[in-house]
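Readers should treat all values here as calculations from the given coordinates under stated rules, not as data from a laboratory. The structure displayed is predicted, hence computed values, not measured ones. Cβ atoms are built from the backbone, for glycine too; each structure is taken alone.
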Structure I
């Protein structure tokens with residue numbers, strides 16, 4: 001069941017109805033799985049804004065191999081045609097980025113409005129706000145959602161992380177970077 005929610009907002013009541021248990025029990029089970037590092041609940045960021053914000057967490061299986069097994073993805077060719085390919089890549093890239101920026105689970109968030117604007121990953125560092133979007137595409141472009149996130153969250157910089165191999169700028173505050181350069185670009189300098 002959790003693998004079907006991978007990368008999506010979690011609805012504890014819906015999950016509870018599916019299992020015939022209460023949403024409180026579902027929350028407790030997911031908390032146990034989170035405590036054993038099997039799943040990540042990415043909590044929503046709430047700031048003082050007049051927009052209606054998403055308040056449910058997003059759920060990810062922490063290990064993409066386990067996610068693939070639960071989705072019956074047995075080979076690379078299965079993965080390329082699977083409807084959860086983008087969600088699989090987003091979950092993997094999210095975990096790599098969180099490790100690279102050196103933040104704990106309670107220091108990273110996602111952000112979304114009921115109007116459709118969203119940001120996959122939000123964090124603060126030295127009093128400044130940063131964001132990341134994960135795009136499984138060849139050449140990401142600037143979107144209205146990115147512009148809204150930069151403005152509403154007052155982002156210092158937004159990183160668009162993709163599976164390609166070129167670094168390029170979409171805007172003064174928006175850099176497209178390959179996933180394999182996340183550690184060199186985003187890791188804290190010591």
Structure II
């Protein structure tokens with residue numbers, strides 16, 4: 001199965017189309033943009049040709065739409081998964097695998113990641129949970145996932161992974177040091 005990763009935040013454009021660097025959530029653990037790029041790089045390193053990372057730099061492409069289109073092209077007819085990779089903030093204590101509510105393939109893929117990451121970090125099912133990205137509660141996640149639902153073929157789905165809470169001190173073990181390798185292994189295990 002092909003895996004196309006879109007790391008969150010980083011080099012982007014503002015509402016006027018101008019370049020800016022967006023670090024995402026920040027704490028003493030680091031910057032969200034740096035953490036998710038470290039995970040994406042490790043998945044790419046270990047996953048070889050079946051993994052692609054769709055990021056931007058100061059020269060572009062700066063929008064999620066452009067990166068998502070590149071991810072869809074890399075997967076083609078599938079099977080595959082488009083992975084939006086993020087770190088949460090707000091003091092929670094769980095990891096999330098999110099999918100479009102209309103996508104049974106997305107729900108299956110998100111659950112496979114939850115199972116793999118829970119095993120990798122020795123978490124309970126409550127600490128690594130799969131949920132649909134509904135507009136009423138997860139509007140930003142839905143904005144990233146919904147366009148894939150309408151444009152990908154059967155066997156290809158999009159998920160959004162929230163790999164920890166950057167402002168929860170207990171999640172330092174999930175976001176720093178060897179945690180990068182554990183996350184990469186879980187992603188590769190979930191979508192063999």
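Between structures I, II, where is mean count of other Cβ atoms within 10 Å over residues 67-74 highest?
On the way: I: 15.9; II: 19.6.
The maximum falls on structure II.
Among the shown structures I, II, from which was the value -10500 of helix-only ellipticity at 222 nm (-39500 (n - 2.57) for each DSSP H run of 4 or more, over all residues; to 500) calculated?
Only structure I yields this read-out.
Thinking of I, II, which structure, once P(r) over Cα pairs in 10 Å bins from 0, in percent, for residues 11-106 alone is computed, gives back 13, 39, 38, 10, 0?
It traces back to II.
Here P(r) over Cα pairs in 10 Å bins from 0, in percent, for residues 59-122 alone was calculated and came to 19, 44, 29, 8; which of the structures I, II was it taken from?
I
Of structures I, II, which gives 17 when relative contact order in percent (Cα under 8 Å, 6 or more apart) is computed from the coordinates?
Here the read-out was taken from I.
Out of I, II, which structure matches 110 when volume of the Cα convex hull per residue in Å³, for residues 83-178 alone is calculated? It would help to have the intermediate numbers written out before the result.
Working: I: 110; II: 93.
It was calculated from structure I.
Out of I, II, choose the structure whose coordinates give mean projected area of the Cα convex hull in nm² equal to 10.0 when calculated. Before the final figure, lay out each step's value.
Numbers: I: 11.8; II: 10.0.
The read-out comes from structure II.
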